[in-house]
Structure P
């Protein structure tokens, strides 16, 4: 049975679906994601790019070059209502993050990790049983970071 989940922007001009489970689901607390969402963090199921299909409308893009590492992040959004829908990463070619709140049913996925917890808002309480990383899971040199809280 296919695992298809639909979503879209606030005005309905852009509709998409994902096919299959995400590769991982991240809650990102970096300052870029805080500013992108206008909130405390980004909930982001990340898929293979081929798993994300735009069914209606076209997404506009904004290219952002990270001051922290110099790589490009491409924000995809509805040009009419401004809803941020997804992200493409120069660092992770072939992967596409989907803004979790844009799914019609945003309750179907579970976070697998919290990243950039060093810049999390001070009132956020990290749930037990989910791995938490001060920075990214993968260090700049390509090695794997050690979480300060490990999933059970």
Structure Q
């Protein structure tokens, strides 16, 4: 961990998005940038049905997740590619927390039970929320992605 970028990412705080689901924003400030995040989910936590406007690359670092549409379980080292327009939902399974390294391009739309857009997040909206949360935690500039 002597490399400055590794030390900087290790110093970033986990910010809770909702109970059982936290992120570390490693890169991305504006909507024309791909955002790079670490996602951490406690066992049993579900990522609600959502649609990706751009492509997603996801690599499981720790733990397991189940893709709810297919039932497939992705373990450590497992890679998932999601093309633009993909709709999915997944959950952390097993007994240990799940950590996923993701790169995300474009907006993500969370869908309600009827398939309507319930909320929308972008690189800039996530970066703003993350920075506010980091400042509230007292990390200040140390937490800037």
Structure R
């Protein structure tokens, strides 16, 4: 069974990526194991913020922000009758996506060509470019 990792940031590009998978590759998607991954950036100040706010509050913040980004994707795929697994991790998005895919043995990474912060003037978003540079498995980009 094909094991797909779909990078999700809550942007319009994520929605288009999911639409592409569902419309253009329905047989692949129906037979694949689909995992959604949201990468939360570390809070500025690192350990100092955790010390002030408390580790549990920081963890809850990352969870809440991650679920806000993931929920539309989860709902879309579940409405299509698909089972999905979701993950939220903290780190620098590009390298974290690639490392997560490597550690968990994914066959392919799927993501939009741009994310939330991408400028329309850029050929590829910075996270996307980093994933393409670092990945040792196929990466499907959806424009």
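Rule-based calculations on the coordinates, nothing more; no lab input. Everything numeric here is computed off the predicted structure, so don't read it as measured data.
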With helix-only ellipticity at 222 nm (-39500 (n - 2.57) for each DSSP H run of 4 or more, over all residues; to 500) derived as -15500, matching label from P, Q, R: R
Structure responsible for 35, with relative contact order in percent (Cα under 8 Å, 6 or more apart) calculated and labels P, Q, R on offer: R
Test item: Cα extents along the principal axes in Å, for residues 61-132 alone calculated as 36, 33, 25, pick one of P, Q, R: P
